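Novice: Have a look at these structures, which come just after this line.
Just so it is clear, none of the values below were taken in a lab; they were calculated from the coordinates. Please read all numbers here as calculations on a predicted model, not as lab measurements. Cβ atoms are built from the backbone, for glycine too; each structure is taken alone.
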Structure P
Amino acid sequence: MTTVGVLGLQGDFAAHLAALSGAGIGARRVMRPCDLDGLGGLIIPGGESTTLLMLLEAGGFMDELVAFLRRGGALLGTCAGAILLARAVTHPAQPSLGLIDIEVERNAYGRQKESFEQAHGDLAPGGLEGGPGPAGAPPEHMEMIFIRAPRIRACGPSVKVLASREGEPVLVSQGRVMACTFHPELTRDRRVHRAFAALADRRSTAGAGS
């Protein structure tokens, strides 16, 4: 299986590295654009989206992430990472990479003390396996942790909802891009990391909208 990188500029990158390693997936920290060489996928972790955006710009990552996707790499953004990958960001507005056709509202659950939630959401039948699942199959449950989480307010027509909570999308994909508003690295469930590693392993020359 391919090696997955974790952007290690700011945020909870160490938890993602531990989650990948615990799932038997090759992983390494990415500090510079040249560290993307040889990777099948990159995780942009949670943290502070404004700070991450400034660090990406200062480190020369903005164009390199787009190029990484175009040459067949896969991207997963969790929490703040999902904000950076989105097409549009509100509350307040800020620039983003526009690599997945979703509109995201920042800090939609309120302040950190109010926004920490440990709950269960529903995986779409067959969602993380890439297929539709058996007809009429009930959704699988997944533990989800939300910390100052964004909300996905709108999805484009080619975006697939892989998991939801109370009818609201919390894990979505489009082509070789995944966005997740919760923190899968903070639970023992490794299905999101395994699904992303499988996506990264299927190298392609297609872009995000394929």
Structure Q
Amino acid sequence: MVKKIRAKNGFSLIEMLVAMAIFMLFTGVLLSSYLGIVKALRNAEDYRILYSEARHVFDVITDTARNYKIDYDSVGSNGFVNPVKNLTFSSLDGGEKVNFVYNPGAGGNAGSLVMKRGEGAIFSDVALYSNEISIKDFNFYVWPVEDPFSYKDFKVTNNFQPKVTFSAVFEKVTSAGQTYEMKLQTSVSLRNYN
């Protein structure tokens, strides 16, 4: 009598090693793709924060320029010398003043931009941006440099609508140590006439 040997169902060691190698390769590809996507999302979020805060600073200055007038009295009779690191606006009735002051950092380090708002001699500082970003450079350019509404030497050709151009370099260091830099510039024609 002949005995039939049953074949045992299962995998050999080589089949198991090949299957594990394919699984590990597939898992490695998925993991590296996932980590790449997470890194890209973090970088996009850091850049979004930088852009959002830079835009907020520019929006505040733009709104101030549109709703106030340049305080030519704060610079004396010679007018502005461009570029200007601090600029004062006053309300149309002259009561409230808003002063933007940029203090450059020493040795190429980032400086600080401060908005001071108040009436008379009482000013309060208003934060324009968080500690997550820094400002490497900030300049105001005022045109015309002398008060166009001064009538001491009345000349029709001198009566221009004032314009302010401001430019800045914003910077953010990411959690990975990467530095993002953004340069912005805009010009605003003041809406008020004398």
Structure R
Amino acid sequence: MQPGSFAHRRLDPQAYRRSPWKNGGGVTVDIAAAYADGASAGDWSALVWRFGRTRIEEPGPFSDLAGFDRTLSVIAGRGLVLLPSGAAPIDVREPFRPVRFPGEWRIESALEAGGVGVLNLMTDRRLVQGELAFLRRGEARRVEARTLIFCAPSGDAAFHLGDERLVLAEDDAIRLDGQAAVPIRHEHGVLAIARIGAGA
């Protein structure tokens, strides 16, 4: 490995797992996920974290994900508003602006301009913490987590990971595990970064 490079592996979109929503109302495309040792992929009782995308085509209830923290962002379309019971509406109208909320909240979705595509990060708060962010053109930062996933949710994206320039086609992703602080410099396109680290 060259100085300034970081071990990573590309994730094949053809291998992404299709998982039904917990309430059966749709299907999530799992970009990456982790389960308890010995558990089968897709076992909700053993899920540690999951990062994926889905379509919301009709307004309706969100799944009950008690014990999980959820971070969500629109990546295609506009007009999504979340309506939690007993709490203020959560405005997700603007694409690429993540919102975070507890998975146990009772939420109905509202669609103001048709269906939307969303990117989701779910983390079992007893075990891990998660963050979803989008980099802007030319932005540079150092990111650190136990697991990092970079993906291009809307068209091609290019960025520098240390000294290495990487290009992702739409829906491609790259995963790093067990890394120290990693310098990132975004070049062009929409780049999403999911960070999964140790729990509190």
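Novice: One of P, Q, R was used to compute Rg and Dmax of the Cα atoms in Å, and the result was 31.1, 131. Which label is that?
Specialist: Q
Novice: If we compute distance in nm of label points 7 Å out along Cα→Cβ at positions 12 and 36 for structures P, Q, R, which one ends up with the highest value?
Specialist: Top value of distance in nm of label points 7 Å out along Cα→Cβ at positions 12 and 36 goes to structure Q.
Novice: Can I ask one more? Identify the structure, out of P, Q, R, from whose coordinates helix-only ellipticity at 222 nm (-39500 (n - 2.57) for each DSSP H run of 4 or more, over all residues; to 500) was calculated to give -6500.
Specialist: Attributed to the structure labelled P.
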